[in-house]
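Below, each structure is written out as structure tokens.
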Structure P
Amino acid sequence: MPDNLYPIQTLDQLSQPLGGVSINATSPNGDWNAITNACGSFIPFLTHGKYHVVFSKNGYQTRELDWDLSNAPTAPIYVGLTSAFPAYPTREQVCNIFVGFQGITILTKQYGFIPAFGPECGWLNDEDCISYCQQMKKFGFTHVEFDISGRYDEPSYQYPVPGIDYSNNLINAARRCELIIQQGMFIKFSLAGDGMSNPNGGYNDPNGWTYGYEWLTANLVRILSSLINYNGHDLTRFIIFVPGYDNVFYGWSIPNEVPDLQPTRVINFGKLFRSLLPSGNLGLEHSTGKIPVGESGIDWTTNGPLDAYDTCLSEYDPFNLHSDNTWQIVGRLTRPYNRPTDQPAHDDPNPPYIIESCSRGARFYIMYELLTYLWVRGKVNIQDCNNAFDYFTAMAPNATLCMVRQ
């Protein structure tokens, strides 16, 4: 039987050369084993006939192929491998959000260096999305962000990466989430629910591409269903959902509404989420100086009004981090609370600790957004971010701060 050289080229999911792939072949012509070189290449001299070939590499899904070689090759045999799907994480790993943006610069092929903002991970193409995750992992972050719909385009500022609305392409949203998870990252998934919905339909914020409360409650089943069983995996196990950003509380209110039903809407959304995804992960971000939902001592108790929420995320005033909008929030949401030296002695001398475990386990407090607004606009530098890092970690050493010192 004729013998020929058969070039084999192994590739990753972006069609880039993937070296170090083990090849194990069985055949009536004789079994053989090999490893592709650093360029993903191996060129065996093979006799025509049938071969069962297994390609494997740590961190990638094993692939098995059956070949019937009967003609001299005219091109390499290309074999693509996809990243292996990781084991399901614990609730604690997903709910303790550690995501990078303020103070972080990311290098992309599409846009060069960009100041990290968060949801742009889902706006980049696949190659840059993978690179984004890898760069964030090098900083030690465990999460990246993904928005079902969003962009950052304001009259005074336009973020360099255009936004994407996935709300009518949920299959692609799930595919992108799977890609992120395959890089070993968890996802903080924002559901575009900021504010109240446009009664005429469409975006309630044409600059931010959000839809609001009523739209979210009507579409939550559809969004969650697209993620629960994607390619045989429950992607929601790797995701902590948030209804929106800082325009949920305050934000889910109607002007001149009496009584103000905003707290009720926040509570009811949590109940709706739990009815659909009882063991899912749910967080809630609040706007500057406003702990949800205003009842202080009872909101975050076990089996209390906000029992559906696993994680509380705080936004602070980027123009004045050294203020009551920081002190009176942090002092109630974490222990120990080490009073900063610049907090006046008479200012809130004994803040009560108001967060208890929820019915599913521990609750998590995230010092989330400090300087993002100024960082993406180039109004603060690394030293400013380091100063904020030092201030917040000294004040709340056990809370998770979404920053690293550089």
Structure Q
Amino acid sequence: MGKEFDVIAMGELLIDFTMSGQSEQGNNLFEACPGGAPCNVLAMLSRLGYRTAFIGKVGEDYFGRMLGKTILETGISDEGLVYDRNVNTTLALVHTLPGGDRDFSFYRKPGADIMLTDKEVNRKLIDECRVFHFGSLSLTNEPSAAATKAAAAYAKNAGKLISFDPNLREPLWESEEQAKEAIWYGIGECDVLKIADNEIKWLTGKEDYDEGVHMIKERSDVKLVNVTLGNKGSLAYYMNQKNYGRPFLSDRTIDTTGAGDTFCACVIGFLLEHGLDGLKEADLERMLSFANAAASIVTTRKGAIRSMPDWEEISTLLENHGREQEKQKTPKSFDILLGSVDKVKAFVSDMGRIEGDVLLCVGKYVIDAKSIMGIFSLELSKPLRLEIEDWREEYAAVIEKYLRQ
């Protein structure tokens, strides 16, 4: 029997007032944009054709009714949306900084989103989904914190795939300790984690992403960790694999609101199609490329929920970018000498840091330089020709110790 929904998300649904120029009198103008990370994720998934529903609470006020109408228009079911007659819809003022990053001011003491109770959670929606997604903002205050934990436990016991994005907003927490405890809780519950570069450093105290992810994996059973790096791309850690996804930079970036949520949604969409077991390097590369491309498009628009791209738009960007990359590739070759088994092992590990094809050539034989078994079929005492398909100057330090003197 098929599920009625692909993805259910639980958490905040609010109004993002984003800066939109100035009046003739020089006053800042703000645009009322529907937002909230969980619904941003659902909006992107809906654009990709997936069936989605939201669990959360808004005020029985103008903004709450506007948000309810918006998610329906976006293709998100409102069966789990509750209206509060006593507490107003949560508002956030988003100040855009140079470069597109943001500073948030929240009006949420209290806000309707944190007033959702366990009894108000529609468990039937969770029963009828494949993926349950949540973030940390519904964990900042009671009663929504208890409701979120109960819903996550219910989803986990029902065998749903659990996705978590900390989406840290420090001003909303009573203390750093409270925030870290809640985020570690979320990580402990999830199968798939999306975490930003600044968040993983803040949470683990590690400047090195590899070390930070290692700490996360030691403290949880998370299977896939995606680290978003802003305009520097993204990383995927799966089993013993680490993959890097290049960014799709645009000179039209005006607002990064929702970029991480868009990325998160595309990862969930990929997992809906391919599952979480037995993923290969090529799978992870496709996943990151698609997610990065979609996130790049969102940064060229104001708002989030109403700004999500569709399959065709993302595919067009990927195709155009691929053609540009082919034009810009600069192959380069070197004579190297490996000589020993230990050196081969180090060499294969280092070649994994180089993107694209890396080949070893000797006579009529051409071997994948990232395959240790293929290299052992060669005569290691003789010089080998190393060919790197897409050369970058940063690779010089990687191959220097293997060059034939």
Structure R
Amino acid sequence: MKVLLLGAGLQGIATALDMAWNKNIDKFTIADYELKKAQAVSDLCNQKYGDRSTAIFCDVNDFNSMVELFKDFDVVINEVNYYYNCKIMEACLLSKTNYLDIGGLFVETVKLMKYSQQFNDAGLLAIIGIGGTPGVTNVCAAWAAEQLDTIESIDFFCGCDDWGQNENFEVTYSIETIMDEFHMKPIQYINGQYVEMEPRSGSMIVQYPKPIGEQEAYYLMHSEQATIAESFKSKGLKNCTYRLGFSKEVLDTLNFLHKLGFSKQGTVNFGGRDIKPVKILKKLMEIQPKDPNATINDCDIIKTVVTGMKEGKKIEYSLEMICRPVQEWPELRGAQVYIGGAPAWAVELMRTGVINKKGALPPELCIPPEPFFAEAAKREMYVRAVRTELLGSSDWDAAKKKELIDQGN
């Protein structure tokens, strides 16, 4: 299988290292507008694992060149900014190339789903949103859905913290996406309807496993709600929400940047040029001097809670993945290992024929959960599931109140 990785950024590095490590994947190509960046990632892969990759230039604004480039590959993994997802997907369709991306922040994801019939007719597969979250979370939801007769709610949570040492300000995924999330009104699926909420509303304390423990989380615009609500509507799904939490230090910094205007969606005149503020922020973060004493010790915990009925009894499944740095890739944060790793796991399952559906589909409709979890476990990313049911009662509301200090009074 000939693979083209489009984008050599924060997640592209992780995807490339994963594919280079996997000897079953043929020699692959890394493409980026900044050829030096693509070459640096390729060199790192080749130093660690032998002659495994090559680097080339690609400008995603040049549609015709993309189409010609993609014709030489079986699959394109798109890891450039989600703004370009539709254009890249259309290029894959014309070049008859399979497609994967790592998320479209709801709005773009909805657009991509409309290509499903065209991809199906062409005998191609586009997996929409196969990163960490969306991605792993969707597959977790699919596993739980298989265990239930009907589904009432699917709630997603992601908790983030970092105990590493670094003089620089760094984030675990695109600062452009984070600033968009701070600005956008998050769409949630409540009582069978899509509802627009206020940014960072819906705050609640979430209990994660160690090492994060309790952390505040709030509503966020995300891709899961765009597909999950439709995928499991036939099972009676009424509610689907997504909440994210950061450490207080990181959240305070992001709030400060937001208030300064870096999440502004329009452009400002800077040095005679109209430019989106977050582009300046991104560049400033990229040119920070490297901290020679920096250490990596981060953690993301993704949690998928699915509630429904099985044989007339209410059941809750909670699936969690604790994402920490791993021994194989000391240069990567734990967040990169699962976000950038997930598309590489999917490509391996496409190679072996385990993933074999056609169309433009979200992960929950085309990725068999347990083989996918097995690939994750090979990279020290483990999914664990807990089943909860009430014994001797069916009053879940009363039981949940016992978790509150004031018991809801």
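A short reminder: the numbers here are calculations on the coordinates, not readings from a lab. What you are looking at is a predicted structure, and each value in this text was computed from that prediction instead of being measured. Cβ atoms are built from the backbone, for glycine too; each structure is taken alone.
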Quiz item: For which of P, Q, R does Cα extents along the principal axes in Å, for residues 303-358 alone, calculated from the coordinates, equal 36, 25, 16?
Solution: P
Quiz item: Here semi-axes √(5λ) of the Cα gyration tensor in Å, for residues 47-254 alone has been calculated and equals 30, 24, 16, so which of P, Q, R was it run on?
Solution: R
Quiz prompt | Ranking P, Q, R by distance in nm of label points 7 Å out along Cα→Cβ at positions 71 and 239, the structure that comes out highest | solution = R
Quiz item: For which of P, Q, R does percent of Cα pairs over 34 Å apart, calculated from the coordinates, equal 28?
Solution: R
Quiz item: Ranked by distance in nm of label points 7 Å out along Cα→Cβ at positions 7 and 191, which of P, Q, R sits at the highest value?
Solution: P
